[in-house]
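Take a look at the structures below.
Bear in mind that the values in this text are calculations on the coordinates, not laboratory data. What you are looking at is a predicted structure, and each value in this text was computed from that prediction instead of being measured. Cβ atoms are built from the backbone, for glycine too; each structure is taken alone.
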Structure I
Amino acid sequence: MAFDRINDRLEIQSVIYQYARGVDRRDWELVRSTYHADAWDDHGNYQGPIDGFIESLKKRHVHIEQSMHLLGNCLIDFCDDNAALVETYFSTYQRLSPQAGDARLFYLRGGSVAPTDAVEGTVYGRYIDVFKLKDKAWRISNRQVVFEVYKGATAPAGGGLPDGWMHATRDGNDPLYLAQRKLGLNEISSRSPSV
């Protein structure tokens, strides 16, 4: 029985990691695969079913030129054989391009911004997730995002990184996805959060 719980913990953690990868790479089907089809998400700016959440992410991330989720403490309490309460600490960095217009003001919590400035924000918080085991797969059934700290500031467009450095992209051309294809890992479904 203890061995089964270890595998369950690893699968749950993998789902959380895949969620972060999916958002950061704008891989919306990967994000969707981390939730059960009837899941509910409360992200503050969106509360509702998973299909609506995916649509809200697509709209919100159009002008987010960089996104990075860092995950920390992950505590898993099993309620029974098919349910677990999972608390995961996170920090998220996101940079809005100048094309985001007035949407950048939210990240600054008021004030003004020049038309050519990008705006970056860092959020610290926790995901409070109810995971359910259905059809032999652990997935998020209900997510409540708890916000702790928010910081925002203006930033150079593109993050100010030097030319010649490897830059992340938020699509299938990211260096990770290129490496997966080169190594033949694209045949192994990157959409599956299984371990």
Structure II
Amino acid sequence: MKTLAGACKYEEVIRKSRFVAHAAPVTSQAETLAFYESVADSGATHNCWAWRIDHQYRSNDDGEPSGTAGRPILATIEGRNLQRVMVVVTRWYGGIKLGVGGLARAYGGCAAKCLDRARIIDWAPRVECELQADFALASTVHQLLQQFDATKLNEDFDTGGLKMTISLEQARFRALSVALADASSGTAKLALRAASR
């Protein structure tokens, strides 16, 4: 999956109306609200937006005719196969009506030009896991974590051995489980904890 590396902005004037598009990576509905509040201009005529996070998506025309702003912005995000992205396009009306088609082209076009300026990165869903292993396997465990690009979040030792919380790409969970089981003759345990960003 692909997302944005960071926020970006694009501005243009279309038939005397000023359009400013802001785009940013977002990971939750709370982040979409915070981003909207940070870029929307209460003095503007319209602040239209769309976001897509995994299988959820929303869009809003903010007073423009239905389907002429939010949906074209969302279509731009989807057309680039982006995930965890929000785009807000703000318009200051310049006195010339654009019509339904003109509005859709203006909002969709501004969103597209904004996203074209963004740095796109690959993104993979990650999971947090609890790992337990004997003390004697500590070196092997650390080597496997490096091999599978897992991030150690927490490490502790008790009478049962090594206990660790790690984060890794969801797609690599099963392979790491198998590798740990093979290296420990089935004594090391890896269990999902929770989804992470």
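Annotations
- For the set I, II, ranking by FRET efficiency 1/(1 + (r/R0)^6) of positions 10 and 106 (r between Cβ atoms, R0 = 35 Å, to 0.05) places II highest.
- Among I, II, structure where P(r) over Cα pairs in 10 Å bins from 0, in percent, for residues 90-169 alone as derived comes to 14, 28, 12, 11, 13, 13, 7, 1: II
- Answer label among I, II for the case where FRET efficiency 1/(1 + (r/R0)^6) of positions 138 and 178 (r between Cβ atoms, R0 = 25 Å, to 0.05), calculated from the coordinates, equals 0.30: I
- Read-out Cα Rg over 2.2 N^0.38 Å, for residues 122-161 alone, computed value 1.32, structure in I, II: II
- Among I, II, structure where mean projected area of the Cα convex hull in nm², for residues 50-145 alone as derived comes to 7.2: I
- Identity of the structure behind 1.2 (criterion: distance in nm of label points 7 Å out along Cα→Cβ at positions 26 and 82, calculated), options I, II: II
- Origin of the value 129, where volume of the Cα convex hull per residue in Å³ was derived from one of I, II: I
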